[in-house]
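What follows is a group of structures, each given as structure tokens.
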Structure I
Amino acid sequence: MYAKGVGIVLNEPSVIALNSRTQEVLAMGREAWQMIGRTPGYIVAVRPLRQGAITDFDITQRMIRLLLQRAGVSRFNRPRVLICVPSAITEVEKRAVEEAARRAGAAAAFLIEQPMAAAIGAGLPIHEPLGNMVVDVGGGTSETAVISLGGVVALQAIRVGSFDIDGSIQSYVRREFGIAIGERTAEEIKMHIGSAYPIEGLVPGLEVRGRDLMSGLPKTIILTAEVVREAIEENVKAMVESVLQCLAQAPPELAQDLISQGIHLVGGGGMLSGLDKRIAVEAQIPVHLVEAPLECVVLGAGKCLESFESLRVMFMGADR
């Protein structure tokens, strides 16, 4: 969350833990993330947003209300809210996001597509007649956009992201080793030895503990970087192909700009080891991982908020 004039005031996972018997909210954010797979049956830790869309409207509304409260918003100072949404979601899903924000306490809700916000946050010259390409790999979606003169010229979005990579690791370990592992363990595997391209310096192997599906007993196995790369190959291939398809849609004049400008990689999924090199090899264009890939989108939205307020003050002070 970004507050006008302050900066980033909250940086938490979009997870909420509920008591299914009383519907009481027990935890949110990082605290709720730690509860995934470790709670009694009546305590449920869920992500109410999947693949960039709302899967549970009521829980999403409660989560947004809690987020606003943590940012210091009360029912007496209802703010205008700018929400970053994937370009892959439908108009119905966009209206659901707006409605959830208004019911949670926002005076008004506006939407901005994540590739545009990411380009602004990365400091790209989007208002110039120059091709700027952004690849935003998030939790549930991967979006590629070519931006010029303040608009999106070419766009390719797929509902494949970091959560799908975690799921592929879980499925692979279950299928090949007969071991059940949790969502948090899969993410730790991805962060430690996951890669999209063979690179040096990775940890050669990682000890993984899970439950043996045959005996039901705890079991320990060793996973290597090559095995994990094989497990996530299908997801990585889909991401790379979406980038190539977006390049194919770009006008020739902008395509030649991209050779010198390169591709800018943002989002938490963009931090997967070797993903930038994999895209660079297959697209034959330099790829740059931005300085703050996780915060890039919200920083771009924050710049939009600041600019909007500046324009509003300017027009209110004008004679007309």
Structure II
Amino acid sequence: MIKKFSGAVCVSRYDNHLITNAYGFSDVSNGLLNDMYTRFNMAQGSSIFTAVVIMMLHEKGLLNLDDPIQKLLRIPLRQLDGEITVRQLLNHSSGLPKICEDDNYRMFWETRDTSKLRYNADFVPFFLTKPMRFEKGVQTELNDTNFILLALIAETVTKKPLDQLVERWIIKPSKMTETGYYTLNQLPGNTARGMMEENDEWISNIFHCEIKGNGASGAYTTCYDLCRFWRALFNEDLISKESLNEMLNNHGHGYGLGIHISNYQDKPIYLIAGERPGASMISSYAPHNGIQISVFSNNESDVQKIHDELSVDLW
């Protein structure tokens, strides 16, 4: 089977959309096409929202970035190092065990009842009894566990679910009207259904992804809403300049606090990206010229390749 790109592409400069194109189907079985207002699964790209919430809690004095997790969490840590800091969760240098050791989430979800995994706390048993992968602070390794714990910290100190915090503190102020945490079995209209290849056929990803988004993954958004988020973040509508600079500081291996950092001709480029069975995305912002590039797919197309081909002429 030849895979054709299914998804949406948006290139903007500040408030002007330069390229806007949608391809393929949001719902193959019903013949519904993707368009620029289609919501796509952000996969791990949505962890940026968790990071911003944590920075907001830091600004409110409800936590410090160098607080140890044992001070903020109300769960038994067992083999986990309680001296791991919030900062080390944010920059993926904690050394915590992974939820899915080989990152093969397709196989992981096939062997579990996803309907019972709806909240951040539901994922704790999958890593709580495992040994640390490495000593905290010595290296960086992207790991969903970090952002599950960050979400639990936010929920513990505020006594509110993460999705409600994101809705109140990020989505509404940024005017992201088509963004939210939806359950796979209750998706709103014009939301892309994830598709995967299996035995030369397309199948739904409904049994291969978390049923609802969490601190590490799974929120839905549109190309246009993500443009609004980038603008709000860099206009300091969400967090202060000091907090933003803290997030954008390269803590090693091309990663800040909840955000990827790259360079083009010695100029910083900031990115969020994610991949789940039936969903992939990448979005970047170049402060030196205001260019935003977002590519979403609901059939596991190579969004990185499309993004990089666009960036050559735009950055």
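Since every read-out is calculated from the coordinates, none of them should be taken as a lab result. Small disclaimer: the values here were computed from a predicted structure and weren't measured. Cβ atoms are built from the backbone, for glycine too; each structure is taken alone.
Across the set I, II, distance in nm of label points 7 Å out along Cα→Cβ at positions 39 and 151 reaches its highest value in structure I. Determine which structure produced the value 17 for relative contact order in percent (Cα under 8 Å, 6 or more apart), calculated from the coordinates; the candidates are I, II. Source structure for this number: I. Upon calculation of helix-only ellipticity at 222 nm (-39500 (n - 2.57) for each DSSP H run of 4 or more, over all residues; to 500) from the atomic coordinates, which of the structures I, II produces -7000? Structure of origin is II. From which structure (I, II) was FRET efficiency 1/(1 + (r/R0)^6) of positions 119 and 135 (r between Cβ atoms, R0 = 25 Å, to 0.05) calculated, if the value obtained is 1.00? Of the options listed, only I reproduces it.
A value of 16.2 for Kirkwood radius over Cα pairs in Å, for residues 87-190 alone, calculated from one of I, II, originates in structure I. Of the structures labelled I, II, which one yields 3.7 when distance in nm of label points 7 Å out along Cα→Cβ at positions 71 and 247 is computed from its coordinates? The structure behind it is I.
If semi-axes √(5λ) of the Cα gyration tensor in Å is calculated from each of I, II, which structure is the one that comes out at 29, 24, 18? The correct label is II. Of structures I, II, the largest value of distance in nm of label points 7 Å out along Cα→Cβ at positions 15 and 167 belongs to II. Sorting I, II by FRET efficiency 1/(1 + (r/R0)^6) of positions 103 and 303 (r between Cβ atoms, R0 = 25 Å, to 0.05) from high to low puts II first, with the largest value.
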